[in-house]
Structure P
Amino acid sequence: MSLTTLDAAQASALLAKGALLVDIRDGDEHVRERIPGARNIPLSRLCDGGIDASGQAVIFHCKSGNRTRMNAELLLQASPGSAHVMEGGIEAWKRAGLPVLTDRRQPIEMMRQVQIAAGSLALAGAILGYTVSPGFYALSGAVGAGLVFAGVTGTCAMAHILRLMPWNRRAA
């Protein structure tokens, strides 16, 4: 058995017939913007067990389709029966003019926060190193080293720090 690929219109039609839509993005992405009725089961939780779909067809989606494509084997193993992937993810759903629920009061997803913070610190280190003192280049180097460490170990100190910020404490 393999995953079949559906466009947004096909996915919408299958949902109308009772299929289960599973959003594999992280919870912080899901609470900020989601397809109505989608069940959020992040990839990390799919590894722990399958999906109780009660005989329904399952449609998986992410933001752009990359995560579902890269994890097709895991998604297939987690689904109890008929399984599909929505091509283009929630972005394709929106381009098709289909409804999404958006809560702008929720913070932007953690990965984007880390990218903004790391990029800002690296840029500040470069600018200050050029204009004030070469010692500030160490800031850019430290950010780069932190990103390498995060990639190698799978832990991100900056994400842990950002989770403590007040705007992230109110996330659902």
Structure Q
Amino acid sequence: MVVHESAEFVSYWRGVRKRTRRLVPLIPENHLEWAPAAGRWTLGDLVRHLGAIERWMYGETVQGLPSRYPGHGQDLAAGVAGVADYLDRMHEESCAIFGRLAPEQLAGKCVTPAGTAITTSKWLRAMVEHEAHHRGQLQLLLGLLGVQTPQIFGLTEEEVRARSSR
């Protein structure tokens, strides 16, 4: 996806986040802070991270500001409802920022926390890849807990195979 207009990107980004957001209410309250092994991130950590990184890293750097990423700790939000609200609030703030970016800003450069100058539209595409990575982790962890998750685009692998010509 080549991003030329901020409104086009925000519309696309809202759809990407919507697919991730469907998973949050499926998290069992008693497993929000469960991790599959010592030192691994919990379901709550992943959701808080997605909200925090979107707003405080990507949202800041696309404006030419330094990252203010606060981490993913429970101090940001607690409980499934609180974590969901935090994710939604960070998303709305971020979309407002992304929506104000002019075409010349999207085509211009921003600086990542690593100090790398990157075209802003490419940096936003990296945010989408980052989201997909963590959405997969959420789906895997929920699966380990026996929670049925929705198919991302409607069909299971088995259904696609059955509908495919051989």
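All of the numbers you see were taken from the coordinates with simple rules; none came from a lab. Quantities reported herein were computed from a predicted structural model and do not represent experimental measurements. Cβ atoms are built from the backbone, for glycine too; each structure is taken alone.
Out of P, Q, which structure matches 23 when relative contact order in percent (Cα under 8 Å, 6 or more apart) is calculated? This figure was derived from P.
Looking across P, Q, the calculation of distance in nm of label points 7 Å out along Cα→Cβ at positions 109 and 133 that yields 2.3 traces back to Q. Looking at structures P, Q, which one was helix-only ellipticity at 222 nm (-39500 (n - 2.57) for each DSSP H run of 4 or more, over all residues; to 500) calculated from, given that it came out as -14500? Attributed to the structure labelled P.
In this comparison of P, Q, the computed figure 0.60 for FRET efficiency 1/(1 + (r/R0)^6) of positions 101 and 125 (r between Cβ atoms, R0 = 41 Å, to 0.05) is attributed to P. Each of the structures P, Q was assessed by Kirkwood radius over Cα pairs in Å; the largest value belongs to P.
Give the label, chosen from P, Q, of the structure having the highest value of distance in nm of label points 7 Å out along Cα→Cβ at positions 13 and 157.
Details: P: 5.4; Q: 3.2.
Top value of distance in nm of label points 7 Å out along Cα→Cβ at positions 13 and 157 goes to structure P.
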